[in-house]
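A.B. asks: Before anything else, here is the set of structures, which you'll find just below.
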Structure I
Amino acid sequence: MTAPKYQRVLLKLGGEALSGQGEYGIDPTAVSRVTDQIAQVHRLGVQTAIVIGGGNIWRGQSALAREMDRATADHMGMLATVINALALQDSLERKKVFTRVQTAVEMRQIAEPYIRRRAIRHLEKGRVVIFAAGTGNPYFTTDTAAALRAVEIGAQVILKATKVDGIYAENPRNNPQARRFHRLTYLKALNLQLEEVMDSTALSLCMENHMPIIVFNLWEPGSVEKAVMGDEIGTLVSDG
């Protein structure tokens with residue numbers, strides 16, 4: 001059997017991945033589909049960390065439009081990611097995959113506080129580590145949290161799971177003929193201002209630390225496994 005290309009990865013999931021066909025909330029069937037893919041990769045011996053968003057529960061940008069304080073809205077979003085992390089943990093452990101949830105905002109009755117060396121040790125012991133509460137600071141997205149945690153734990157790649165099969169020159173919903181990029185440099189991605197893929201702060205952090213990003217469609221069967229095996233999938237953002 002071919003060995004995986006990557007031995008330690010960070011999977012970035014949007015909260016919407018857990019909502020299924022609904023716009024909000026947590027759909028147990030959708031959660032199970034996501035964790036099936038994670039368990040499949042875990043069985044290959046790949047050390048897997050996850051950063052999860054909270055958009056299926058709380059959208060801070062909508063609150064800002066109603067003049068809510070930005071820091072308050074962001075803190076509410078952090079709590080939403082903890083709820084999602086616990087849903088992932090429960091589903092994974094039902095599949096006999098041992099996990100640890102670590103939060104950037106301390107809540108010891110629910111999860112471990114984020115400690116870098118402990119997270120790495122969990123990965124070395126074959127546990128899936130789910131990072132919740134973003135960076136613990138307002139004004140930073142979960143994309144930035146994913147880039148930061150990936151660098152901190154020494155991941156070899158960020159797997160950015162989305163609803164589309166890569167990065168396009170323009171929105172493929174508006175233009176079915178839009179060109180999909182197979183490879184992009186960080187600078188090209190920044191110049192294209194692809195905020196829907198990953199925000200500029202996160203991209204810049206990846207560029208400074210030479211952290212490659214694979215953007216792919218989570219709902220394509222076996223897509224996470226294909227990504228860790230090094231198959232041609234989605235769009236690779238790297239040094240070039």
Structure II
Amino acid sequence: MARIDQEKCTGCGDCIPVCTVGAIQMSGEGKAHVDLDACVECGVCVRSRVCPVNAIYMQKLEYPRILRRVFSDPTMTHKLTGIPGRGTAEVKTNDVTLRYDWGYYGMCIELGRPGVGASLRDVEKVTRALAELGVEFVEENPLMGLFEDPSRGKLKEEVLGERVLSLIVEVKFPSELLPKVIETLKKVEKEVDTVFTVGLITRITPEGGIPAISQLEQLGVAVRPNAKVNMGLGRVLRR
């Protein structure tokens with residue numbers, strides 16, 4: 001875990017603005033120290049080499065604290081997916097993978113951001129609420145390794161005390177369930193102590209239209225449509 005050698009630290013404070021979640025603070029003795037509860041083990045303070053006396057160092061992390069680094073350090077590769085950067089196969093590749101076909105929506109709820117972070121207790125509030133609707137949690141997402149019971153959205157008890165820089169909850173559901181999903185997210189938004197963004201994944205019509213936009217607007221959701229087109233880097237699957 002991230003630590004600051006109090007013998008070496010000169011109290012210059014150069015490391016404080018570098019921390020992604022404000023976990024580095026000055027002590028009463030004029031030395032910088034790491035609030036271990038707030039720290040998400042992203043490693044930015046070490047990789048930035050901002051300390052002029054090399055007082056910042058990383059200690060070995062054990063389970064479950066190692067989860068903080070796996071989901072927060074973009075240089076880490078997740079063991080379940082073999083993908084770095086939270087280990088998530090981004091859904092913007094749907095035109096290649098066809099993970100979400102006609103009649104279904106995919107949704108990514110990203111909890112946390114630099115400067116804020118997110119607790120896994122808050123993540124569980126979201127997963128429990130969504131599970132009650134009968135959504136399917138996507139197997140390719142590394143969050144699956146944290147579940148005790150996906151059917152209930154229940155995470156393993158030992159991970160609930162951990163924090164991460166951000167984490168993506170990825171679900172799949174029939175398109176007619178969208179109103180209930182949006183209603184549920186609006187309710188749970190008031191219960192979590194972090195920010196989250198929502199991305200809806202859908203197929204585009206042959207004419208280039210996105211039918212989901214009008215449906216979302218009717219539900220009172222401000223839409224900012226985004227799209228990325230794969231330029232031949234994947235193998236197109238035909239059905």
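Laboratory data are not the source of any read-out in this text; all were calculated from the coordinates shown. Note that this is a predicted model, so its numbers are computed, not measured. Cβ atoms are built from the backbone, for glycine too; each structure is taken alone.
A.B. asks: To which of I, II does the computed value -0.42, -0.57, -1.05, -1.21 (log10 I(q)/I(0) by the Debye sum over Cα atoms at q = 0.18, 0.21, 0.29, 0.32 Å⁻¹, for residues 2-41 alone) belong? Mind showing how you got there, number by number?
C.D. replies: Numbers: I: -0.57, -0.70, -1.00, -1.10; II: -0.42, -0.57, -1.05, -1.21.
Derived from the structure labelled II.
A.B. asks: Suppose you compute FRET efficiency 1/(1 + (r/R0)^6) of positions 66 and 218 (r between Cβ atoms, R0 = 35 Å, to 0.05) for every structure in I, II: which one lands on 0.70?
C.D. replies: Details: I: 0.70; II: 0.20.
The correct label is I.
A.B. asks: Could you figure out which one of I, II the value 37 for percent of Cα pairs over 18 Å apart, for residues 114-185 alone was computed from?
C.D. replies: So the calculation was done on II.
A.B. asks: If you don't mind, there's one more thing I want to ask. Say we calculate mean count of other Cβ atoms within 10 Å over residues 122-129 for every structure; which of I, II gives the highest result?
C.D. replies: II
A.B. asks: Same structure again: Assign the value 0.95, calculated as Cα Rg over 2.2 N^0.38 Å, to the correct structure from I, II.
C.D. replies: Here the read-out was taken from I.
A.B. asks: I would also like to ask the following. Quick check: 3.7 is what I get for distance in nm of label points 7 Å out along Cα→Cβ at positions 138 and 154, calculated from one of I, II. Which structure matches?
C.D. replies: Only structure I yields this read-out.
A.B. asks: Could you figure out which one of I, II the value 47, 28, 22 for Cα extents along the principal axes in Å, for residues 58-129 alone was computed from?
C.D. replies: Traced to structure II.
A.B. asks: Of structures I, II, which gives -11500 when helix-only ellipticity at 222 nm (-39500 (n - 2.57) for each DSSP H run of 4 or more, over all residues; to 500) is computed from the coordinates?
C.D. replies: I
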